[in-house]
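Some structures to go through are shown next.
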Structure 1
Amino acid sequence: MTFRIAPARRQDVGHVLRMIVALADYEKLSHLCVATEARLDAALFGAVPAAEVVLGWEDAQPVAFALFFHNFSTFLARKGLYLEDLFVQPAHRRRGYGRALLVHLAGLAVERGCGRFEWAVLDWNAPALRFYESLGATVLPDWRITRLTGSALEALARSG
């Protein structure tokens, strides 16, 4: 078996969506997953792409993906690379594919002049936490993600 990483193409949107749905199921968040092929196509390949995806292929089968985008650090005054999601199909885990995707993205971050490569991890996902720490990543204990969505987002926007 050979493993290769390649940027997702427009014709890969269905593969990406299937893995997003599988990731939502794994994270017990399927009820929040409303992504569609049309939305993904617009976000990844529209006039102003919001994110990028690389796919991990085992031979001719897509078995992993990473979705990422650029953010910005005011303290560094440099852009960063933010990994939104990384997923390897369960049957293809423990083959080094997740690590290969992270190495690939770290290389992109360096190549693009990024000052940081960051991502979030669920606190209950002990295997992922151990894996990321084994790569030299630091789990930041003092930071919490804050989020506005749906009606709360709309209410705040209208409050001004």
Structure 2
Amino acid sequence: MAELTEDERRLLLRKRVTHQNSDLASAAARSAGVLTPQDFTIFQNHGYKGLYNGLTAEAIHKRKKLKKSQQILDHMGNTELAANLFRSTQAEDKLRRENIRGKTAANEVHFQAGVIVRHAISEMGGTMPEDLPTIESVRKLEPAGKKLLKAKSQE
């Protein structure tokens, strides 16, 4: 398979984050007691707060100068998407592995997963997620990106 461009990697990573968040919501979080859309919003904010030094989704929107209709994840580059993917996978794994029950406990697991990923970024000398630039929406890449990714997968 031919090497992917930065935009193609970003498109793939964004899709992985979408699927991972869905897996986290539908399986691990639900089993822990995160049941309603409001519960999941609170749960998701705990993950963001851990990774983004206390910022909620709403605060991240403001900091990145996004409109309410714009999805935060659509405006992330590869590094930021990867940090969010790692946060989500680690929260899901811990919820399952330790059979976490209760919204409060699940929220704390998600928060701690974010804190740990943030700490790893710091240890590596990386840029904190809230300080990374806001990127043009990945959705603008989708039509051309899907064709390129399909073609490259057939090479």
Structure 3
Amino acid sequence: MNDQIRISPIRLIGANGEQLGIVPTQQAMDIAREANLDLVEVSATERPPVCKIMDYGKFRYQQSRKQHKTKVHQQKVKEIRVRPKTGEHDIDTKLNQARKFLEHKDKILLKVLFRGREMQHVEEGQRIIAGMLEKLLTVAKSRSRRPWRARA
């Protein structure tokens, strides 16, 4: 960049991408200074080397933004827990939370937690899960239905 380019002459590309031809390095630096831009070596292996007049700070910023956008979302499994006696409004709140997770491309796991004598009313938990799945089918699909299992 700028004063680090030692080889002369160079093939110069203008700020708008136009070919300016083969010019001496000092003349290219003068043209870049007049435009308040930097002279950046694009391809050092070519003969003569290819240099471009550009705003190097802006170029680095765009490169970092491009690299940031290419990051792949790591899919996570989010767990939604309810109890058999959970009210309808609370279940709707949990469903809204689940929709946000699904929109963010995460997976969700619905669980009904039983304590003590609640274990005698398993059908209530199955009814809650079925209702939640039915309401979520507009934004997701059920991948697997695990059988009911008790704590070991």
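On Kirkwood radius over Cα pairs in Å, which of the structures labelled 1, 2, 3 is highest?
With respect to Kirkwood radius over Cα pairs in Å, the highest-scoring structure among 1, 2, 3 is 3.
Identify which of structures 1, 2, 3 gives the largest calculated value of distance in nm of label points 7 Å out along Cα→Cβ at positions 38 and 54.
Structure 1 comes out on top.
Taken together, the values in this text are just the output of simple stated rules run on the coordinates, not laboratory data. Here the structure is a predicted model, which means the values were calculated and not measured. Cβ atoms are built from the backbone, for glycine too; each structure is taken alone.
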